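Undergrad: Below: a set of structures, written as structure tokens.
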Structure I
Amino acid sequence: MMNADDELLETYILAHIDEEEEYLQALYRDTHVKLMRPRMASGHLQGRMLKMFVEMIRPKQILEIGTYSGYSAICLAEGLKEGGMLHTFEINDEQEDFTRPWLEKSPVANKIKFYIGDALELVPSMNIIFDLAFVDGDKRKYIEYYEMVLAKLSDGGYLIADNTLWDGHVLEKPRNNDYQTIGIKKFNDYIALDRRVEKVILPLRDGLTIIRKK
């Protein structure tokens, strides 16, 4: 939880970065009204950062694991050049009725392909090499996602993993049945020792790990 100083700082930051588009504002509001875990949506600051990452990296093909309400997907697609494509996967089929209309009516709908299903099963058979991946799926499977993505990632490509500080719980010893925290801690330890990649953790929101394939 943020304290008062953190909230004031966040307010200051949001007032000094690019504005959140009206469509994204509406999606964020609807996410909070209609979905059970609205905090899972990326939000204004992370959304603008994802867009800028895409503009910096200039990928042609992006993979997203964990669409949720579609906020991050739209932000990623906003940064794509003409001809680029975002392939976003959501495993929870109950999410489709909410998310698909928001994606299909968005200003970047022509740059988004939305899939319902398990990325671990579907992506390996796709004849696509990705230049950038954003992983925000089941924390228990982060290492599996990572290895699958690395095999489909171009040399010099980037993988961005979300929630890698997990509200600071990475500093604690998790309960035996806290599989999400256990998964994140194992992932962080795994990445730290992997010499195939360069990596850095940004303490933004819940932690973003930026990974570059050598």
Structure II
Amino acid sequence: MGEIRRAYLAAAESAVALLHHPSVAAAWDKPSALTEFSVAGLAGHLAHQVVRVDGVFDAQDGAGEEPVELLEHYSRSPWVQAGLDHESNVTIRRSGDQAAAGGPVALAARTAELLGRQRAALPAQPGDKAVHLPSGWSLRLDDFLLTRVMELVVHSDDLAASVGVATPELPPSVVDPVVELLARLAVHRHGATAVIRTLSRTERAPATISAF
């Protein structure tokens, strides 16, 4: 099994542990650290990353389609630079609320169940598998998994900050590809000079190099 598949399983395991944390249930109905998300909705959105991967095993794959590269995938995705009120982002928040509707215990248990299934299923997935996305194009399976690892890492930090616990510590095998992806996206959005200045010259750094 490849490195990114192992990284996904490690990130998902960490997210499941966070969903089981008592602080998440205690803050369930409170606002989260992420604008417009409640803690419940954010927890649902975090869990949904595991749901998305589970859907890969049952859905028709993207055989016969030419998968797009990751930068093109993000360039095509409307939510990346859309405002909070854009339909794509409203739908994301609504989906998080729906996923969390059964409460924190049910959400954590269901996510753990799906992860258990994935531990057995992922190694058997072919290396050239293409995943057809609802947006209308395909990604290579390992590229798709990298997008989920990024979401799991970023939103685990959001959820931990929302409920007052430490951000889960993850190994370099998980964090490094996420940092690389975010850096590539930041360069794509802001240009190499802006990113280099932010990382090396505070006196000339732009206000932000956020990837999203």
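We did not get these values from a lab; they are worked out from the coordinates using the rules stated. As the structure is a computational prediction, the values presented were derived from the model and not from experiment. Cβ atoms are built from the backbone, for glycine too; each structure is taken alone.
Undergrad: Suppose you compute percent of Cα pairs over 32 Å apart for every structure in I, II: which one lands on 16?
TA: Values: I: 13; II: 16.
Checking each candidate, the match is II.
Undergrad: Going by relative contact order in percent (Cα under 8 Å, 6 or more apart), which of structures I, II comes out largest?
TA: Details: I: 16; II: 31.
That would be structure II.
Undergrad: I, II: which one has FRET efficiency 1/(1 + (r/R0)^6) of positions 45 and 181 (r between Cβ atoms, R0 = 25 Å, to 0.05), as calculated, at 0.60?
TA: I
Undergrad: Thinking only about mean count of other Cβ atoms within 10 Å over residues 149-156, which of I, II has the largest value?
TA: On the way: I: 15.2; II: 23.0.
Structure II comes out on top.
Undergrad: Matching task: 2.3 is the computed value of distance in nm of label points 7 Å out along Cα→Cβ at positions 21 and 77. Pick the structure from I, II.
TA: The value was obtained from structure II.
Undergrad: Now, a different point. Using mean count of other Cβ atoms within 10 Å over residues 37-44 for the comparison, can you identify which of I, II gives the largest number?
TA: Working: I: 17.5; II: 24.9.
That would be structure II.
Undergrad: One of I, II was used to calculate FRET efficiency 1/(1 + (r/R0)^6) of positions 29 and 141 (r between Cβ atoms, R0 = 35 Å, to 0.05), giving 0.70; which? It would help to have the intermediate numbers written out before the result.
TA: Working: I: 0.70; II: 0.45.
This figure was derived from I.
Undergrad: Another question, if that's okay. So helix-only ellipticity at 222 nm (-39500 (n - 2.57) for each DSSP H run of 4 or more, over all residues; to 500), computed for just one structure, reads -20000; which one of I, II is that? Please list the in-between numbers first.
TA: Details: I: -12000; II: -20000.
Going label by label, the one that fits is II.
Undergrad: Shifting gears a bit: With FRET efficiency 1/(1 + (r/R0)^6) of positions 13 and 117 (r between Cβ atoms, R0 = 35 Å, to 0.05) coming out at 0.45, pick the structure among I, II it was computed from. Could you put the intermediate results ahead of the total?
TA: Working: I: 0.45; II: 1.00.
Matching structure: I.
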